[in-house]
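Multiple structures follow.
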Structure 1
Amino acid sequence: MWLRTSCDLTFDITVPTPFILMLRPRSGAQQWIAREEYRIVPSMPVYEFTDNYGNLCQRLVAPPGTFSVHIVADVMTADHVDQAPGAPFVEIQNLPDAVLSYLLPSRYCESEQFGQMATAITAEQTLGYDQVAAIEAWLRTNIRYEPGSSDVPVSAVEINARQSGVCRDLSHLGIALCRSLSIPARLVVGYLYGLQPMDLHAWFEAFIDGRWYTFDATQAETIGGYVAIGYGRDAADVAVYNQFGPPVFLAAQSVHVELIENEEA
């Protein structure tokens, strides 16, 4: 399907403030960026780089006053999410080097604390895809998805105790459970067509049978319409913006995803 995604951010800046932005989706195995408009107001020097996870990032110093970022992209993405029941677990010695970091505990995914729980959730499941599918189903049943309930990242341990959270929080717990079973898992931030209420979204991917598969416990079923902006170990790696120095005020944020016709893209 063809989607037009857009995100507008407006900040009130009091002193010159360094920013790192991560808002540009890039083409990959599951999506193609056909057209993009990226506007920063006021105009200023911007340096773009690729981070350790392959995400497109921009560095700048915003001057005092109103600072806004506007990005629109026309994206061809899958109208369904690949599923592979029975796909096998990849033994650690056979994992690609670039995947190994997604096995380790991270700031918001304390996987070393979930081994017994993950084993119980996935009992009698075939090692690999079926284990992750069981984790996704357990999250849907046991952790309440409450959009807008938190602006602060919550760790897997905290969300398991709280039993509710936003999309990012459910993904943190899913990632921790996967890693405790030696299944590499990573957080993805981006857009989802049809998401209600509309906002930037987060889900997780697990590395099974030589590739990454999408899992999203916030939706009744995982269908298509996902557009990834960034990948990382957890929320600390995939913030769409980081600012340094005195806190800034996010005056406005607007996110839209619409279906467009092929010939328009």
Structure 2
Amino acid sequence: MTDAVLTSREGGLTTITLNRPQALNALDVAVKEALLEALTEAAADPACRAVLLAGAGDRGFCVGQDLREHVGNLAGDDPLATVRDHFNPIARLLFTMPKPVVAAVRGAAAGAGASLAFLADFRVGGPSTSFTMAFAGIGLAADTGASYTLPRLVGTAVATEMLMLNRKVTADRARELGLLTELVDDDAEVLPRATALAARLAVGPTRAFAEIRRQLRQDGDFEAALAGEADAQAACGFTTDHRDAVDAFVAKRKPEFQGR
């Protein structure tokens, strides 16, 4: 059992915390394997209805790949095998997670750490929050889904600037660009605010949230979007949450979603 990643659940909310604060939650093999396991369990657990992703400590959400560990890979035949073995599976799980994901971004998010945050539906930060793509600074291209998520969040021009010029985006600018959903006034407020948001989502219509996530991540033309919407609505129409919510509307009472 490793303590590289801590997992807890309260009600329908699963909190996954990267736990290497002394290394600003840099991603070594132990963290990557534990994170992959935690996300797999959260995705499959019907009692989990929302995920909160956080980093231990307040100096860094996650600064990406542990470069001290990576030095040892450079002499091998496939020095970036971790992209296929770890980063891609982690990104895929976050991208396809059938429940909403909130990231509590305290301090620095860099490289793959920033990429992880961009895969969340909501990102809450504070004054010390920053995003730096970092990849080009060490002679690499983007990974962990950033080549897909970042231009969709900020547009191709800004994404190019961030990726090629290795430019740090501070908290205020991140809020302007949409990289942060919410910017609180005090770093100490980030985790409580993100937890409250995730807890709110955890009592919502889970299947509808899953379909919305899928809709917003699909590619294709307008007709494909319409077809996808019809499929999503058909699936949601059979849920207890939808039927009970309609009854609640007619009865002029607040719906109570059960996530089914």
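One of 1, 2 was used to compute log10 I(q)/I(0) by the Debye sum over Cα atoms at q = 0.18, 0.22, 0.25, 0.26 Å⁻¹, for residues 146-217 alone, and the answer was -0.69, -0.97, -1.15, -1.21. Which one was it? Label of the source structure: 1. Relative contact order in percent (Cα under 8 Å, 6 or more apart) was computed and gave 30; which structure, 1, 2, did it come from? Answer for the origin of the read-out: 1. Taking distance in nm of label points 7 Å out along Cα→Cβ at positions 18 and 66 as the criterion, the highest value among 1, 2 goes to 1.
Tell me which structure, out of 1, 2, gives 3.6 once distance in nm of label points 7 Å out along Cα→Cβ at positions 50 and 154 is calculated. Traced to structure 1.
Calculating mean count of other Cβ atoms within 10 Å over residues 58-65 for structures 1, 2 picks out 2 as the one with the greatest value.
When distance in nm of label points 7 Å out along Cα→Cβ at positions 2 and 106 is worked out for each of 1, 2, structure 1 gives the greatest result.
Which structure, out of 1, 2, was distance in nm of label points 7 Å out along Cα→Cβ at positions 90 and 138 calculated from, if the result is 1.2? Value 1.2 for distance in nm of label points 7 Å out along Cα→Cβ at positions 90 and 138 corresponds to 2 out of 1, 2.
Which structure, out of 1, 2, was helix-only ellipticity at 222 nm (-39500 (n - 2.57) for each DSSP H run of 4 or more, over all residues; to 500) calculated from, if the result is -13000? Here the read-out was taken from 2.
Each value in this text was obtained by applying a stated rule to the coordinates, not by laboratory testing. Fair warning: this is a prediction, and the values are worked out from it, not measured in the lab. Cβ atoms are built from the backbone, for glycine too; each structure is taken alone.
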